[in-house]
Structure I
Amino acid sequence: MEKVNYYDLIDIEKKIQNPFSRETSFAKIKKEYGEGFTIFYDMGNGIALFVRKITPNKDLLLYEKSQVPGACLIFNLGSNINFAYKDEKEHILRKNHFFLELASNEFYCEIPLKKNQAFISIFIGTKSDLFLKIAYKIENIKKYMELAFKQSYYVLGNLQIDALQSELSNDFKDENYFEDSLKSIYLESKITNLLHHTIEKISKSLNDKSSISLKKDRISSLERAKEIIMKDYNSKLSIKNIAYKSAINECYLKKDFKEYYGMTILQMIQERRLEVAKRLLKENFSVKEVALKVGYNNTSYFSKLFFNHFLITPNNYRKELNNY
């Protein structure tokens, strides 16, 4: 898989300088990499919009660096996106979902792009000082930003895009809107509305999660359930069995686990297994051996899950490792 920097992927075709330090850049994807376009709109006040629609003509590993600390709301309008960071942890942003990505001045991220699979996303970037002021409703936001500076990034959210977010972002996909000064002002109102609404949504989600954590016995059981999954991921785990070992009612476990961790128990088991599988593939185990080690007796089923999660088959992933 060819590794390419974002700025090597594009050709900037036009820049428009607008009043009060506003700037718009239009770029096309280089033909050697595929087709599509990107738009960068700097509002001149510490907030910027990025629109990307990329359909590669081959498998690519896109990487980006940034020395500007800040926050980025990322809305995924295409297929699942796999973000891999400096600490080798990966975050899957599912289709029609969004998350908040906090970045330090040493930010680095890799995103695999699959041949002929559209990568469609909208980013709203905000400089860190400004974001800390406007995101005060997000409980512990300063602490999360401090963690981002320690490990180069921090991710919050991964929530479903709602009807209002979809409506507000719809016009961002039209290049013509950004070339008209009057329309661009209209778009700015949509950007700020989307930013405000999304911060409120993340804040509510985290506050709802915090309301669970006030019940100490319940949160203790949820954390115990996660520990069991992290440790015994390769065994035949059932919700009934996890609930028994965690000393919690099965119905409460299913409901509270999703609220607290943002995913179901089965989703966490699968993600844990696949993360371990990816590490094991680096140790020269065969695909069949890896499947068995992480709890899958059916290699074909394991390969399907691996591909859906990482957008690459385990066999091709091993081949790529051998090529480096």
Structure II
Amino acid sequence: MKRGLGHLSRCLSLALALPPDIELLFVIKTDSLEHVQSFVNQQKTSDIAFVFKDASTFGVDIEFGYLASLNKDKSFFILDTYDAVPSYQKELKRQGIRWLQFDSHAKIDLYADMVLHGSPGASFELYKPLMKSEQQKLLLGTKYAILASVFREKHSKAIPREKVKTVFICFGGGDDKGATFKIMNAIKEIALLNSLSIQVFINERNPFYTDIIDLASSYDDFVLNINKTNIAEAMLEADLAFIAPGTLSYEAACLGLPMLLVSIASNQLVNAKGWEAKGCAEYLGSIESIKLENINASLENINENNKLTKMSINCLNLVDGEGALRASQLIDNFFNTL
């Protein structure tokens, strides 16, 4: 599986926050049909219809035709796809489609009726040059971070961290480009982490699955959680996270979990710099450039001057888990004008 489930997860969370009288249809293009269907089946989605398309055969031209067939009076689309380049968007406009578009790069012209980017680094100044109409609605910043309801429910239970006792490691459910194994290998003998509980979350589709199993078996501090879904509970109990600045970073912030971030995709840089600027995280760099000395320096920095606690408080203040509800209200308001 080339990509993780973060995009699908946030779309489901947003859909489940919409008013119950709105008819919902999910069209999912994937290169891992069985894995995605398994994930969907674990969610509370009885009121949502799903259509699954094979990414290898469902090309853009076919996709346009299919979307056009769905575009009826009072239809509104939510797009979360890397295919939505300007030419793609212009074709949607030509077909009269109205839509909200998730964005994460802030690098291309945007034609959607609504644009959502919940990053701490997303700002009006960043997006204004990319917009094509004054009528477009921007949903920017962490107040619109889209999270599953379990994180909103647990937000009030989170308390500021004071000392690192438990470390959380997870880089999503797709191809993490070796990030989990590389971080485990880098920190296995760091003195500051000795005798701590290091909770590692992976699924069996991880390309480095065997290497991770072998490494964990040689060090008692590593606790492997394979195919587990109790991410929220694990984050709530942890004191520091090694994660990528994608969907997991919003979830961690909502539960007050300070972060050491390693990017595994270019579209994560806005997030990484945003979390660091807001005092919620330290950015260690991309997975290709990560160095042991950077990890050591960040760990030493976090252990000084109550920085861990300050980072935790910043996280809790920045993300409250209400983003899906806020966005759904604005979508419903727009939907009612169609």
Structure III
Amino acid sequence: MTDRTLIHINLASGFGGGEVQTLNLIEQLSDYSQLILCKKGCDFERKSRELSAENTNIKVVTFWSALCCALMKKNVIIHAHDGRGAHIARIMALFSRKQYLISRRVDKLLKGKVSEYTYRNAAALVAVSCKVASNLQGLNQNISVIHDSYSNLPRSRCVEQKLLDLGDKFIVTQLGSLLDIKNIPFTIELARQIERSHPSVHFLIVGKGKEKVNLMKQAKGLSNITFFGFTSYVASILERTNVLIMPSKSEGLGSAVLEAYQHDKPVITSKSGGLPEIVQHGETGYLVETNNIEQAKRHLLALATDDILYEKLQRNIHGMKLQYSPQTMAENYIACYDKL
């Protein structure tokens, strides 16, 4: 048990990839005393409290409790995991004279002088990909790249029973929020183009979001696509999936790819953001342009019809996926903490 205390700040309202990764890290750092500052009443708080109930070294706290800890204890590091949390970390560090670091997950340039000041004064910045790191150049001397990890996601017999309705179809799954940035119309058009020629291929859209109504209108009449809705039992989905598709317009890294890797499933993704850093073209999956459906169709049909090719990619994934384990990610963060 180390004498270091980590204060994790994540003020996200929803529960997306960033929140999953925050909890992955916290769970692996069991030898540390850890405090979690988060938005009250959100899914992240609920899951943080579940983790806290399993480990007495982890506590969900208020801002004032976290600040008191930073003031009273000597060996404290403040770790911000989202944009709003970064500003709170800077304020807490200002009063306590402790160091803070920021994990940056999105492939966007910073906006505003306040954000630039916050990032410039951090003891370290951690980007989830080299692409994200490139957006931070010039702001800070200490920038590291630490990729996300796959997760030990839960299963559900109920979800698995529902998936039995798909029979022996070759399942192509898109995971994530139903937002414009995820480029789901690309997947719908891909389904449309092969509906008649390859009826054994079925598309599964898993997630929720404000674009759902429009997307369902676009897919109206297609027999080879199912909107499954949101489920937290992603392991059950991926176990039944044959190929993960991610044609996103922008991705900081694309942690859903790593979740697919955990289940030895090949992927077809765009070349956006950090995706080319984790998808080895022709080895673990395929990279396509965000508007090139012909490329995606060619690679998908090759995987769906060539068992030897499919199994080759599965073996490749199985042999390299440990580099994306939660333990590996935690070791990289510990090395980062130790440098502060």
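What follows is calculated from the coordinates using simple rules that are stated; it is not laboratory data. Model, not experiment: these values are computed from the prediction.
Side notes on the structure shown:
- Calculating Kirkwood radius over Cα pairs in Å, for residues 126-197 alone for structures I, II, III picks out II as the one with the greatest value.
- Parent structure of the calculated result 35, 27, 16, given that semi-axes √(5λ) of the Cα gyration tensor in Å is the read-out and I, II, III the choices: I
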